[in-house]
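Before anything else, here is the set of structures, which you'll find just below.
What follows is calculated from the coordinates using simple rules that are stated; it is not laboratory data. Here the structure is a predicted model, which is why all the values come from computation and not from measurement.
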Structure I
Amino acid sequence: MPKAIIINYHDDDGIIGMGGTLIQLLEKGWRIMYIQMTDGRHGSNKISPNKLRIIRAKEAKEEREFLGIDKFYNFDIEDGTLGKINRKKRDKIIEKLIKLIEDLKPNIVFLPGKTEAHIDHRATYQIGREAIKRSKIKPLEVYYCAWFFPFLKQDPGAIEKVLRIPIDKQWKKKRRTIRLHTSQEKEGGYSQLVEGLNVYFSLIYSPYRKKTCNKVEVLAVHKVNKNYELFVKDLEEVGDVTKIFHGRKFKKIQG
């Protein structure tokens, strides 16, 4: 049975950024582990932090039960502080993350991209990358995008492939799962925002803006390894869009 880890900064980031892809993998029998970095307590201007922490933990559990996610670990760091922790605490988090990776032995680790808008999303990227580099396990390293245009400012050579994954068939289940995070849906209407984002990706990552599906997720692969084919063969449809962003395969304007 193939296995994957999804590292979430907040409890709803994974389903927002790559929910359709996740659903496809689950339908193919993948075993998925969620790793959550923070407690999400500051995700509302209307609910007190201590109360919201409890609410979001309950919502996250409902998502896992709905999707069938049976392995879960929460670092439970205070929301908004991950990017500010000291080196000693950061190293302890990395060491624990390495142990989780080596215990599960995943084929893939999914984590937020480097250019996410939220400082703690970027910290999750940095911590996740460091744990993967130090681990004895060498999974496929794949980045998802939650709230920022993905992968345009990665360091040269940090990304080998950008993949376009249609999710029309999975969209209703993805939307329903996002809406299980009721506190966040009421606060920010995230299901509507995500729908717009996935429609936008269906156009912007199509050659000459030819729309072949309504909704798309975009993932980036750090470096192809033996797990790459295992990953893409279990997706209903996937396109390599690494070189088509400008519409013309002209190397002077790529990147």
Structure II
Amino acid sequence: MSDNQYKVEVHNLTKNFGSLKVLNDISFNIKKGEFVCIVGPTGCGKTTFLNLLTRIYMPTKGDLLIDGESADPKKHNLAFVFQEPSALPWKTVEQNLRFGLELKKLPKKEIDERVENIIKLMGLEPFRNSYPHQLSVSTEQRIIIGRAFAMNPDLLLMDEPYGQMDIKMRFYLEDEVLKLWKETGATVLFITHNVEEAAYLAERVLILSNKPTTIKEDLKIDLPRPRDVTSPEFIAKRQYITDQIKWW
């Protein structure tokens, strides 16, 4: 029987492609409403890991549970934000935000409420009737983030969502995500190469090893929010994570 304090449980997740072992016996849990970041060296299997979570691949061994049951995209509400903005170009901002909820055939009143809430939280009011091509890349990415949170997902997976952004824009969008996360109580798994970003966002950081990938360390980040990236405590955490990734 699953311990129901956990939203997500990963048990002994292993993935081989032929004789190549990419993921080696990964286990961790995520509590409901927790914000967890995953960092690791380039090419360490983060994408394979995501593809197992989204069930694009099935594990060679082990399993991923959501609310104590084997994850199933048909049953569980998994939402994704990837590096490339992926707003539907033929729909306005508001229509983009409504899209996933309409697919789920939610009552119109509930869709209206959720969409209004996200528009307000994300400061998208001025762009409500604009199309993605009329917006900056960062505004478009705000639509994607808003659309994902509007789904009230069981698990929100974010894969390098700010890879293309300059540093000022990144900080701005990171704060937007934290605001949404606090407001909605979502459970977030955020994959990034950027150590500063992980230390800024996460309650816990899972540090992955080189292939075959295991979890090298599960690090709690207990710094107060909003986090001050110039504070000695923050700099120490960031440096520690960087060193853990560098030295195997």
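Given a value of -11000 for helix-only ellipticity at 222 nm (-39500 (n - 2.57) for each DSSP H run of 4 or more, over all residues; to 500), point me to the structure among I, II it was derived from.
Label of the source structure: II.
Comparing relative contact order in percent (Cα under 8 Å, 6 or more apart) across I, II, which is largest? Could you put the intermediate results ahead of the total?
Details: I: 23; II: 27.
Going through I, II one by one, relative contact order in percent (Cα under 8 Å, 6 or more apart) peaks for structure II.
Assuming 13.1 is mean projected area of the Cα convex hull in nm² as calculated from a single structure, say which of I, II it is.
Checking each candidate, the match is I.
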